[in-house]
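K.L.:
Down below are the structures I want you to see.
All of the numbers you see were taken from the coordinates with simple rules; none came from a lab. Keep in mind that what you see is a predicted model, and the values were worked out from it rather than measured. Cβ atoms are built from the backbone, for glycine too; each structure is taken alone.
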Structure 1
Amino acid sequence: MTGSPAKGMQVRALAVVIASVAIMGITYGLTMPLMSLRLEARGIDSGLIGLNAAMAALGVVLMPPLIPMLLRQVGVRPFLLLNLVGTGMALLGLALTDWLPAWFVLRLILGACLAGLFVVSEAWINHLADDRSRGRVLGIYSSVLAAGFTIGPLLLQVTGVEGVLPFLAGLGFLAVAAIPLSLVGGEDPPLSGHPSRGVLGFAAAAPIATSAALVFGAIETGVLSLLPVYGVRSGLTPEGAAAMAAAIGLGNFAMQVPLGWLADRTNVRWMLVACALAGLAGAVALPFTVDTVLLWPVLFMAGGAMMGIYTLGLTLLGQRFRGPDLAAANGAFVVMYGLGALGGPALTGAAMDAIVPHGLPLVLGTFCLGFAVLATVRTLRGQN
């Protein structure tokens, strides 16, 4: 990768994969709130709405252990394209039926296909990045992904939530994402061989990185989904409470490249500790700033730090693993994210009911503190 033609091909491949994942992120950001809003409009019980959403997280947990075998069978790019098709078919099914049992199955398929897309795309990006620029590359990836997640819900203001139009918009973005993946040149990345251990074995082999995914999954799905509720219970208007998520999203977008740049020049493990402590500081400050102008910089910092845990966890995986091991390790990373996503909403909701209104920052702070302690102890011992 030292010659300019090879370097140019590497940069083009990175741009293609990152752009494709960003477009997938728009579809994800569009469809996740869409489905909950559609069920709410039909008068479905909130418990069933939450359970239906959990089916996507279950798909995220179930898919990654199958990925090494599937990659050996079909190859990297065909695997990605097949998962794009599977995602599209699930969305089409959701658009065409209102039968609730079918929605449970389709949400499971949707989560599994999205997991396949993100596991292999992230492993491909990590493979293309070198150790001198890995943090910056993954920072760019996380920034554009955060932008996609933010743009998606905003598109509902254009498409509305009724009828087939919002689902068709999601299908359109998936089709656009498939174009560059189909056209990118060069050979498939070497991710489809036999890994040295099973996917779940990598969770034990790299506990700092995979715990980062668990913590981020719990925070993203639990804390952030209930943040507007926390804002309203703390005295904000509904509009002000909704703006809290936008402030966090802005921090997610703005801070990943600077964090990645620092990670390329320092110890990634200590950077992870710093991000967790920044998240802890944000949780401690939240009850004292929720009704002041200081709320917005607190949310900006906390959001960037929490997304940084995900970005730097991926960076740590890429520093340690190569080839098929990298794909399997990224699978373990996404499994742990899915487990966090399964448990985060229930834990956060229970805490908010038990400690009104400040159960949310308590859960956020506990997750960040626990991860900071784990990463500190293992780093001091020279362990991964």
Structure 2
Amino acid sequence: MLQVSIKRGREKRIRGFHPWVYKNDILSFSRKPKPGELCVVRDYRGAFLAKGYINPDSYIAVRILTFKKDEELDYDFFRRRIGEAYEYRKSVVPPDTTGFRLIHSEADFLPGLIVDYYSGYLVVQVTTLGMEILKEKVVRALVDVVKPKGIYEKSTVQTRELEGLPLVEQTLYGDVPERVVITENGIRFTVQIVGGQKTGYFLDQRENKLLFAREFVREGDRVLDAFCHLGGFGIHAAVLGKAGEIVAVDSSQLALDLAKENAELNGVADRFRFVKGDAFKVLKEMQLSGEKFDSIVIDPPAFAKSKTVVEQAKRGYKELFLRGLKMLKPGGSIVVCSCSHHITPPILEEILLSAAYDTRTPLRVLYTTYQAKDHPFVLQIPESRYLKCIFARRFQWEV
């Protein structure tokens, strides 16, 4: 097996269970590496650190799979690792939920692999060359451990192209329907597996949707769900919070069509108004026309996919938050979210504070939350904490 030696002082992070070896960490190779092959990582003196797979052309050159010297990276390894992940999900996913993340890449120490579970079907996303080479073992282990009805691969993320891989959609096992109905907090949602965004649904907000509906939406409230996707926050607000009217905004017609179906599936479609368009323009038009809401959710896609665009992303978030705060009634609630790792909790709070200053909106912050527990945040891997939400309520008085 290829031996990879890293520079003096770079071993501390690896000994602390961080799963990445960066290109500039590497001191030497025992031979010329083959992209995607398994390797052993050693410190500059030759002491064992970890095993993983390598892509010397990537900025993250080695992704670690195990820190155990005597653990073979064979089929049994993947069966154990997937089994551990499945048992963990059984302990944290409530019985009224049949859609959850089964494998969360580095946070389950299976870098380059995402697996979502939808009512007995699995959707797999492979993002790295090393995991692509190991995919056959992964699929066999998933079949043995989970016993799914079918497995569908949606490896369509652009990071595959950086790894020299084509974008792929295909059935890997059994038969998989284009759509499947899941329950989330007891509420039914149709998930578009074939042709939908990501793996079909955004599962990481499950606990935040429940919190919003139970504690921040009152009966009869007028709710704005910006970037609504399949209607998750809005439908929770209607079913559990008994909201009176929900205005759901998204730029994707497919997402809005599915959101409408989901509202109908739960018997709340008569309380929805669906608006197709760029949320920046739509919220501006709503605000200028004098619309007001009791509860607002702003949950945009990742604006900052790298450090180089953080300042630009902050301006985008602030514009959205400004529009939302200007439409928030006294005593109303607002939830602002960011799924960009580079927008840290303090940065998100700073953006909301700036918007609150500019709009003279006094806010009580009740919660700062993260992604659901089936998308674990590992203490030693700060990159695994990517989703942040601030739940705030406006004071009743105005100035």
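K.L.:
One of 1, 2 was used to calculate volume of the Cα convex hull per residue in Å³, for residues 251-354 alone, giving 108; which? Please report the intermediate quantities before stating the final value.
P.N.:
Details: 1: 108; 2: 125.
Computed on structure 1.
K.L.:
Ranked on relative contact order in percent (Cα under 8 Å, 6 or more apart), which label among 1, 2 comes first with the largest value?
P.N.:
Numbers: 1: 27; 2: 11.
Top value of relative contact order in percent (Cα under 8 Å, 6 or more apart), among 1, 2, belongs to structure 1.
K.L.:
Still on this structure, I have one more. Taking mean count of other Cβ atoms within 10 Å over residues 11-18 from the coordinates of each of 1, 2, which one would give 17.8?
P.N.:
1
K.L.:
Now for a separate question. Quick check on the output: 16.6, 57 is Rg and Dmax of the Cα atoms in Å, for residues 171-362 alone, derived from one of 1, 2. Which one produced it? Could the numbers behind the result be given before it?
P.N.:
Values: 1: 18.6, 56; 2: 16.6, 57.
Corresponding structure: 2.
K.L.:
In terms of mean count of other Cβ atoms within 10 Å over residues 299-306, which of structures 1, 2 is highest?
P.N.:
Working: 1: 24.5; 2: 16.8.
With respect to mean count of other Cβ atoms within 10 Å over residues 299-306, the highest-scoring structure among 1, 2 is 1.
K.L.:
Which structure, out of 1, 2, was helix-only ellipticity at 222 nm (-39500 (n - 2.57) for each DSSP H run of 4 or more, over all residues; to 500) calculated from, if the result is -9000?
P.N.:
Working: 1: -28500; 2: -9000.
Only structure 2 yields this read-out.
K.L.:
Moving on. Upon calculation of percent of Cα pairs over 13 Å apart, for residues 291-346 alone from the atomic coordinates, which of the structures 1, 2 produces 69? Intermediate values should be presented prior to the final figure.
P.N.:
Numbers: 1: 69; 2: 59.
Comparing all candidates, it corresponds to 1.
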